Structure P
Amino acid sequence: MDDQFSRTRLLLGDDGIEKLKNARVAVFGVGGVGGYAVEALARAGVGSLDLIDNDTVACSNLNRQIIATHDTIGKLKVDVAADRVHAINPDCTVRVYRTFYLPENKDQFDFSQYDYVVDAIDTVSGKISLVLQAKETGVPIISAMGAGNKLDPSRFEVADLYKTSVCPLARVMRTECRKRGIKHLKVVYSKEPPVTPLESAEDMAPGKRSVPGSVSFVPAAAGLILAGEVVRDLVGLSRKQG
């Protein structure tokens, strides 16, 4: 039968398609990395997506975020992403949460309802809380490490957090996870040393937080890898070693 998932069915079979259709995946953060993860999960046929973010599309997002166009500037990212998912797969159930995930509001989310959690947020405290909540409820989670200040999408790898190197965010996460007794965490990270961004007069203002540089193809690569791992795990495909 020729349908929108016919090419996927050739690789995953009817059983794989059914598993994806019945899966509920939460994506925390739908920006540069998370937006591409949502896109790929929707096109793969995941039947239910929870999208969590409170940011709006800005002009500076146009260079790298799949949901960012001149028509969507000023709109909430989760709303734009939900519309896009429904345009791709009208049968997908999409729940939007117009909030930033923080340790203080974690109880708003029932992780026992999820088959998989994608962490694509930026704050260390939020990432740690996501991991702890997922581990407590036995839900698989995959976490994105740093994608900013990178130029080589081929340097991304999938690994356990404790086998990562080079990435500054992964280094901080290793320390914090070790303190909390988290023994394993599947992550997508880059071995590319961060590029030092050029500074503008605005960036050099006293007390201003440094803004990371980014391009169109690096966060996209990270997001697609995240989604690929989720799909493979949901349908039970083992990763080839070596």
Structure Q
Amino acid sequence: MDKKKCYLLDMDGVLLRGSTAIPGAQQFIERLLVENIQFAVLTNNPMFTQRDLQHRLALAGLNVPHDHLFTSAMATAQFLNTQMPGGSAYVIGEAGLTSALHDVGYLQTESSPDYVVLGETTNYSFERISKAVRLVAAGARFIATNPDASGPSEKGIEPACGAMAALIQKATGIAPYFIGKPNPLMMRSALRFLGAHSEETVMVGDRMDTDVVAGMESGMETILVLTGVTTKDMITKFPYRPTIVVDSVADIEV
């Protein structure tokens, strides 16, 4: 694979494993910065703002400038701004999502919103979910930041956005439109964020079913790292392949 001008990097499983930096990840980031290579670190988690994520990474020993971080919340805000500029939304989520929507001028309201936007939160409440169900049933368009059904926590597995979206879908019969990976829209949004073209960008991820397929469908070459959930033996089970496979980001030449 030719050396690329731009990189999209998944965060968990590529740069981090839990709250611990993957060996060689900081050195890889430093090489990108020194060589002035454009890159963005992607995450499907919409809970945190760019500076929140920068702090989380710093605690793990990864120094990533905040303006190199891109979330499904930011992609969601971009999408809504192109579909209905200056619209309104009933939002279930944390600061990462509410701030992103505020930044594009979206009004956040419970009164006849154009959209119901569901993200991640540690405080899902029956009252707010019920309100979302009533609004979607009444005609509000249903958007969810990411399809992940569960996620890890210090206590173990916890329900995530996809699980809550399924609850609302079951109650209303209306499916959400998911913005985050594996939707190629997430990749296209990140490319616009970078001001880059797919032909000059490579997607680096640890999952075949999200990172690799979304990168491939967006016209990018892909690098699968084996520091996350995918093993070499699992690759052959999929009908598509990454461009190359490496043990970790430390093995990527820029």
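Computed from the coordinates by the stated procedures, all read-outs in this text should not be read as laboratory data. Computed from a predicted model, the values in this text were never measured in an experiment. Cβ atoms are built from the backbone, for glycine too; each structure is taken alone.
A value of 1.06 for Cα Rg over 2.2 N^0.38 Å, for residues 41-168 alone, calculated from one of P, Q, originates in structure Q. Quick check: 20.6 is what I get for mean count of other Cβ atoms within 10 Å over residues 49-56, calculated from one of P, Q. Which structure matches? Derived from the structure labelled P.
Who wins on distance in nm of label points 7 Å out along Cα→Cβ at positions 25 and 73 among P, Q, i.e. which is largest? The maximum falls on structure P.
When P(r) over Cα pairs in 5 Å bins from 0, in percent, for residues 17-112 alone is computed for each of P, Q, the one that comes out at 3, 13, 20, 20, 15, 11, 9, 6, 2, 1 is Q.
Between structures P, Q, the greatest calculated value of distance in nm of label points 7 Å out along Cα→Cβ at positions 57 and 81 is seen in Q. To which of P, Q does the computed value -9500 (helix-only ellipticity at 222 nm (-39500 (n - 2.57) for each DSSP H run of 4 or more, over all residues; to 500)) belong? Computed on structure Q.
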